[in-house]
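Following this line, the structures themselves.
Any read-out appearing in this document is the output of simple, stated calculations on the displayed coordinates, not a laboratory observation. Not measured: the values here are computed from a predicted model. Cβ atoms are built from the backbone, for glycine too; each structure is taken alone.
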Structure P
Amino acid sequence: MPATETVMLGDRPVGPGHACYVIAEAGANHDRDFDVARRLIDVAAEAGCDAVKFQTYSGRSLYSTKTPRFDYLGDLGAKPAHELLEDLALPRDWQPGLAEHCRDRNIAFFSSPFDREAIDELDAIGVPAFKIASFELVDLPLIAYAASKRRPLILSTGMAMLGEIEEALAAAVGADGVCLLQCASLYPAPPSTMNLRAMDTMRTAFGVPVGLSDHTLGTHIAPAAVAMGADLVEKHFTLDRTGTGPDHSFAAEPRELRELVARIRDVEVALGDGAKRGPSSEEAVEMYTKARRSVVAARAIPAGRVITREMLTVKRPGYGVKPKFIDVLVGRVARIDIDEDDVVMWEMV
């Protein structure tokens, strides 16, 4: 069935017919520096994003100490995953202050919780939603606990099959609405892995708002998703892509984040309402009359002369007799002298 549900994220409706909800994903790009985290919020607000999102986890509760190292992290992967994530974790006592700064900047604050304590802490702050990361989509007890807080859930679906999404949605019963994000769980993700058409598949299958979690380089994929009907978009961002953390290298820098939001809004305006009309008011000012074609005298036609087809041609501008009536003019008599290249008007014959 087509998606008809609208989910309220704070005071913003998300779903068909509403502006795309843009989430600036800070991830671990705060580098455990509170001032950097505040600056990230400033950048997201200045770019025009609707929300800025962090991640709330503990490395030791997230990863077994027996977890193999991740090759994609390069030198960073030399450290065991649980230690690396512990070093990157957002200090949880920052969250109320960051949420307050977001309120001051008129941008929503929320975070991806990775354990029950995180859900409790974020619920106490009053976040507008819980974002469940792709890797956690199979943690149905975690999803059910988040749903028990009666807030909206945003479920990222990287690597998930439809059956797994269906199970996650069943676990989310009780949430105040659910949104799904198409995602490729690669960092960065090549465009060939994005499969934007899967958004349509999920929208048809589940009837909920659907969007994109974008890990690609650049700012062109997310606006394409919006053109295809994405209701929300999430994009990692950073103050400096040369930073040493795992999320910096594929994240958008401040200029790119501003560009991303501007392109999304341009795409939304460009989509229009689908009705095929005549010239827009902007086109009618000049282009409709000057750049279209009409009948023009191919040679001088003296007053009183019977007009033949050879005396007429079609050129721009377009404020004369329409080309489709050129043969109607043949056989008529010129009322006045018509110079070569004059635009032929009905009152001339």
Structure Q
Amino acid sequence: MPLEADSMSVTVAFSGGKDSTAAVLLLREQGYEVRALTMRLGLQAEEEKLARIEKLARVIEVPWQVIDLRQAFREKVLDYFLNAYRAGRTPNPCVLCNRHIKFGVLMGEMKRNIPGGFFASGHYADKVCRDGNWFLREPVDRRKSQIYFLAMVDPAVLAKVLFPIAALTISQVRKKVAGLPLANIEESQDVCFLQDETLASYLSRKIPKSFTDGDIIDVGGKKIGRHHGVSHFTVGQRRGTRHASDRRLYVVGRDLVANTVTLGDEHDLLSGSLTVTDPVFWRPLQAGEKLSVKIRYQLHGHEAEIAAVSDTAIRAVFKNPVRAVTPGQFGVFYDGDIIVAAGEIAAEK
């Protein structure tokens, strides 16, 4: 049976990997009229990759088109990524790419060409309608769940979105596309624009200031050593700080403006609360409501109580202190298996 009944036209965001290819095949089996769109983002060796995707599209006989999104990707993702590091935050560009590029500009291109049609992706995600509103829901294969990365998309678009592989496991997806000349054989990379480059190498080219020598300080502000670049460090890091001590010390803060790295004890990493800014609400939240909060992908959720809610921020208090709550990452609020709100984690005052 088709996933939706009011239209049989669907456009798939097509990367040429196993997940988006399986999405195309499944939708066609369900009776949809399917076409595929691939984003041109201006990445290294992109033309060769596009040629492989075109070959795959011919093999599976799906109409295929490339959409030039280089400018939007640069402005909404690359610039955001670098500006966040310049400000001392640790960004998650995939969340913003989904919000602004895949489910923003690319989906808008679909709407212009096929009004009333559906937009689909190969994300391991599901959706559910409750009380007339659509919500992101965990897929069958929770080990591969990607709804955290989708939490900041505009909730209004979800009514016209399909997630064809929601009910499949990764092994079932692989079986579905076995033998096809996939353009991407490896698992999806978290940060696509890094490609084969390390994060340190990328940042050293783009933000050389973040790799100049500076002071390592303790939580009281006392100088205790020297570092060779703020961007070599992440909050929560213990090994590789190049500082000898009679106790375990962890990176508890980075300041690109002051060019300092702060080390502290493990308890200095613990936070009793978090504040997220510029939130997306999938439904209204109430002070006193108890939810689960993820502070980054692949971590389990933490029990928390909503302390304050406004149009610009959500503050929540954890039931138990949480380690390494990192500004720039995203706090995503879950009510059972659905997402109800999300926002960028702010530095606590």
If helix-only ellipticity at 222 nm (-39500 (n - 2.57) for each DSSP H run of 4 or more, over all residues; to 500) computes to -5000, which of P, Q did it come from? Q
With semi-axes √(5λ) of the Cα gyration tensor in Å coming out at 38, 25, 17, pick the structure among P, Q it was computed from. Q
Computing P(r) over Cα pairs in 5 Å bins from 0, in percent, for residues 12-59 alone for each of P, Q, the value 5, 20, 25, 20, 14, 9, 5, 2 comes from structure P
Taking distance in nm of label points 7 Å out along Cα→Cβ at positions 308 and 332 as the quantity of interest, name the structure among P, Q where it is greatest. Q
